[in-house]
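Laboratory data are not the source of any read-out in this text; all were calculated from the coordinates shown. The structure displayed is predicted, hence computed values, not measured ones. Cβ atoms are built from the backbone, for glycine too; each structure is taken alone.
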Structure I
Amino acid sequence: MVIFSAMNLWGEVVEAGSEVTAVRKGDRVVIPFVIACGDCFFCRLQQYAACESTNSGQGATLNRKGISPPAALFGYSDLYGGIPGGQAEYVRVPKANTGPFKVPDTLPDEKVLFLSDILPTAWQAVKNAEVKTRQ
């Protein structure tokens, strides 16, 4: 899948491969910077950052402890898969049936921007800290 993008990964799908069924040409999408396969043990648990199959880069070969490397990330070094980031006119999105999610046309671009990185980071921090209502 190829999308028109900016720094944060969101934009419009301009082309999708024949095996991509989750999104279609013309869809507005947000792409998480974690690249996950959707099929491995960790992905089935929705622990996408621990995906076992997307990072075959240098991080996988340098790992001396025998622990699986983390998932590949858009825009990070070879230790995280060496996948180019979103500061481009077009971005190829591997495993496009897992990461991208459609954005309703009712949301303006200024709000969609925060869905790709800023909001999920804050959400995960609150979830990990087990913050309760009114805390």
Structure II
Amino acid sequence: MTKSQELKIYKTTKRQCQITIDKYDNVCDHCGKKITPIETTDNAGNPTFWAGCFHGTEFGNFTYGVPKEIFELAEKLVCDGEQYYRHNKKRGFADTIEKRLYWFQTEVSGFCELIRKIEHLKTHYPRKSKKEFLKGEWF
């Protein structure tokens, strides 16, 4: 039996990955598309499936995404002129649609993480108290 004919034993099967994706029912934090199982290999070289999105291109990222409501709010913030990554200047990103889209999706993703954290802190305590923080007990 050749290597290409060997049976692949997946650490996480496509079905297992899809079950987890369906449980959360999130969208991609970059482009808002549905999260899908992506065939890849883990750090040990074993075949596996991870949740992620290709953003309609050959490149993408591994993510469990965010609730659609968070994504839509993040998009509104960027469209309203807010900028999450202050160092990520708009200049130089206007010359092609691909660069503008990359800039836009990066900003949206940053706000998604911030909004997700805010939602979490509505019902959970922060890792450190203000007193601990001011005493210099850093993370």
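Of structures I, II, which gives -12000 when helix-only ellipticity at 222 nm (-39500 (n - 2.57) for each DSSP H run of 4 or more, over all residues; to 500) is computed from the coordinates? Walk me through the numbers on the way to the answer.
Numbers: I: -3500; II: -12000.
Structure of origin is II.
Have a look at I, II and say which one yields 14.0, 49 for Rg and Dmax of the Cα atoms in Å, for residues 52-107 alone, as calculated.
I
Out of I, II, which structure matches 20 when relative contact order in percent (Cα under 8 Å, 6 or more apart) is calculated? Present the calculation step by step, with values, prior to reporting the outcome.
Details: I: 28; II: 20.
Derived from the structure labelled II.
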Item to check | Which of I, II yields 2.4 [distance in nm of label points 7 Å out along Cα→Cβ at positions 84 and 124, calculated] | outcome: I
Item to check | For Rg and Dmax of the Cα atoms in Å computed as 15.6, 49, the structure of I, II it came from | outcome: I
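For mean count of other Cβ atoms within 10 Å over residues 36-43, which structure out of I, II has the highest calculated value? Don't skip to the end; give the middle numbers.
On the way: I: 17.9; II: 13.5.
Greatest value across I, II: structure I.
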